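The next part holds the structures, each set out as structure tokens.
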Structure P
Amino acid sequence: MSTRALIAIRSDGGLFSAVYLHYDGYPDYTGRLLNKFHNTEVQAHHLCAGVEIRSLNEDTGEPERFSDGRRPWQVDGLDSLLRTALKCDCVYLYVFEDGHWAVHRVLSPA
């Protein structure tokens, strides 16, 4: 069973760049790794710039990306970001804003 998440950051143009994460999206794992390894704006942009993520490595925080994954979504506003997360059946949405990660509960885990 996977705990899906969407990871996003606002780009310079005001749009959110968001990438899908398939496994272990819960705050005790992904939230912890985002805060430990992707805790600057540059690191967050880099994470959200690649194709979909299968999982994050627990020791390094490096993303294991799908070889055939979709490119990041570019969406306007938090409402559109939440709708995108819902379409992907994400349980959590992580947004890097004001120098830190905020987590939003989107769906109840099955």
Structure Q
Amino acid sequence: MAIPSGSGTEVLKMDPYTVTATGDTVILNGTANHIYTIISIIICETAGASETFSLFVDSDASGTDYELISDQVLAPNKTFIFNDRLVLSGTDELNFASGSAGDVDILISYVDQDWT
């Protein structure tokens, strides 16, 4: 993506997700000509059972994953907060993967800069 030189918008957003199965869940699906600054990701186990999870970026939705968090333990009815800043652009995807079927709620807060 080229460096933007025109006008655009900048909006704070929050997306909620509930994950109940194993496998990858896209929690931020990038769009061309957008820049996303992740403010925080709140992950809460809600079923009373210990879980593990991973968080990773699929750069340009190419199928190549870059792990941010790998096999993190999430105790029963506990919360994990990821509040390091992370910037994604274009068609990058942010993915969540649960190690087992369970019930995990996720809230992702981010800034969406739209340069379309």
At a computed 0 (helix-only ellipticity at 222 nm (-39500 (n - 2.57) for each DSSP H run of 4 or more, over all residues; to 500)), which of P, Q: Q
Structure from which 32 was derived, relative contact order in percent (Cα under 8 Å, 6 or more apart), options P, Q: P
Answer label among P, Q for the case where FRET efficiency 1/(1 + (r/R0)^6) of positions 10 and 74 (r between Cβ atoms, R0 = 35 Å, to 0.05), calculated from the coordinates, equals 0.65: Q
Ranking P, Q by distance in nm of label points 7 Å out along Cα→Cβ at positions 26 and 50, the structure that comes out highest: Q
Source structure (of P, Q) for log10 I(q)/I(0) by the Debye sum over Cα atoms at q = 0.13, 0.17, 0.21 Å⁻¹, computed value -0.50, -0.80, -1.12: Q
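No lab work stands behind these numbers, since they all come straight from the coordinates. Predicted, not measured: the structure shown is a model, and the values here were computed from it. Cβ atoms are built from the backbone, for glycine too; each structure is taken alone.
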